[in-house]
1. Taking 20.1 as the value of mean count of other Cβ atoms within 10 Å over residues 25-32 derived from one of the structures shown (P, Q), identify that structure.
2. Just checking, which of P, Q has the largest value of mean count of other Cβ atoms within 10 Å over residues 33-40?
3. Tell me which of P, Q gives -11500 when you compute helix-only ellipticity at 222 nm (-39500 (n - 2.57) for each DSSP H run of 4 or more, over all residues; to 500).
4. For distance in nm of label points 7 Å out along Cα→Cβ at positions 17 and 129, which of P, Q scores largest?
5. Taking 19.6, 60 as the value of Rg and Dmax of the Cα atoms in Å derived from one of the structures shown (P, Q), identify that structure.
6. P, Q: which one has distance in nm of label points 7 Å out along Cα→Cβ at positions 137 and 249, as calculated, at 2.2?
7. For structures P, Q, calculate relative contact order in percent (Cα under 8 Å, 6 or more apart) and state which one comes out highest.
Structure P
Amino acid sequence: MKAIVVREFGGPEVLRLEETPRPRPGKGEILVRVKAAGVNPADTYTRSGTYAVKPPLPYTPGTDASGLVEEIGPEVEGLAPGDRVYLARSISGTYAEFALATAAQAHLLPEVLGFPEGAGIYVPYGTAYHALYQQARARPGETLLVHGASGGVGVAALQLARAGGLEAYGTAGSAKGRELVLREGACLAFDHDDPACQDALLAATGGGGFDLILEMLANVNLGADLKLLARGGRVVVIGSRGDVTITPRDLMARRASILAVMLWSATAGEEAEIHAALGAGMAGGAIKPVVGRELPLVEAAEAHRAVMAKGAFGKIVLLP
């Protein structure tokens, strides 16, 4: 089978398409014919060798995917060849024509979603749910700001916020992105590159500030975020690419707090809750991933460049 293989850590150029042996499922495992693989910023950090999770070399990247169950191993229950599934991690990596996974890593994909959309479920929506409802304990009627709302996690957060009764606002760096932010449930969308953005955001709340802020680039925005919080407000850090300086008095004066999430650290109980919620959201129509770009597997390097570029718009997926 064809798969992307990383034999050394480094830039996007280390992603190489190779012919590799097709895995065979063992006890409790399944083989999935990958129809689409999701590309996430965390994939680029892992590839560079700078991430907290550093796999042994060589490895095939990828956490998210969707496809059809090709083969099941012994003692697999609840899944059968031909089932449509999305993967939440795998054993062998998802940037490939086939992916080996445990049965527990596969979840049924409703017919209402296509395979490219299914490849954008686990990391974006799992992260957004984990941040909003498990860490920040979001409540209906609260005001939410999603910084960087036009990317995969940002769109997921807006959709989950709309379903949960929150009053959501978002920022994006392009006009196209801001149109998407409005379409996916934000009351207002702002240009985070505009020097007047901070004042406009605060004015949108009538000066009272936001109850919740989801932050995708904390090293740039966290210090300013604290000045936008309401009393008792919470910032949840989802992404950061460096160090940051903050003024603790901004927290003290508001009795506010900074939280942070990494989906990989969710407990087994939290994972079960996440997938139950995502399953209900997909079936009910609240969850509908936006696919911004579809690229062939051989262009994995370009996908890694694109997912880190400014002007995010939906999810980037690879098609084997």
Structure Q
Amino acid sequence: MRNSVPILGVGLVKIRSGNAMEERRFGERFASAGETFARAGKRIRLFHRIEEVAFLAAWDAAQESGLSVPSGDDRAGIVLGLDEGIDGIRARHSIALRDDGPKGVSPLLFPLTAHNAVTAQLSIALDLRGESFTFCGGSVSGAAALWAARWMLHDGRASIVLAGGATSVEKEFLEGLVVAGMPDRGGERDGACFLALGASRSVAAPGEGVRPALVGYGEGFGERDVRDAVDACLEDAGVPLHAIFSVWEATSGAASVVEERGKEGRWPVVRPSPYADMHAASFPLAVAAALRETSSARPCYALIVGRDCLAGAAAVLVQS
């Protein structure tokens, strides 16, 4: 694999409105993280659920990778994909400004109307002092974040990068989709997933077993968006069609094209991700699902494919 980087840790959080068990488990885990940080002399100051789920997913990925947080490492970076996750905040801000003027706007929520605010808050909370980036490309934002993190590592600009996506689907966002003629019946939900990616030199040595790795990435646009994304991803990784063990649909709308492409290479049936409605978080969440399902004593390749609503697609290839 020409551009392989090892996956050192995975952290994910998902909460669906009305699921008391998920809410309770999240609250307990977040409280535990707060206690750990308090013992380190650092207070977590977060104001919105999207920040909280992203923080907890990043913290879990860091712990699994061996990265100590709060870190203080100037070569530990973070890259986050998010888009629709702050639309509810923006809607409430705009409504308050319209109805009550500047005095009706909360000064705590105003900074969160900027796309990169959540990433900045995470880098401060986790004390990650390396480079940070935010990608806002709809449902493929999380995939772009993985691509950027890989190149940060290859360019030597970081020794470890937390890369992923986060979403917070709120009432205002759902109402806006109805007005736009694209109703979403999935209800309110929050989710985040981070992969801790390390430098290529940290790939497991012979005899240490197979270590999960991100090995390829591709994009496509227009009428052939998914097909081009898949071809570019496989070319990037240097992996042939017949080597693919499983194919996952990260977001809805890609399966039919991928299945048609798969007839040429006898691919397995495309598997729908259980996180396909998690928008910007859907790609890294699907990667996490693929890694769980394909873990074995020998290298297996899983292809994760998805598209957004603007005729753009992305494909990620991982080895597990």
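What follows draws every value from the coordinates through simple rules; no lab data is involved. The shown structure was predicted, so the numbers you read here are calculated from the model rather than taken from an experiment. Cβ atoms are built from the backbone, for glycine too; each structure is taken alone.
1. Attributed to the structure labelled P.
2. When mean count of other Cβ atoms within 10 Å over residues 33-40 is computed for each of P, Q, structure P gives the biggest number.
3. Structure Q accounts for this read-out.
4. Structure Q gives the largest value of distance in nm of label points 7 Å out along Cα→Cβ at positions 17 and 129 among P, Q.
5. Attributed to the structure labelled P.
6. Structure of origin is Q.
7. Q
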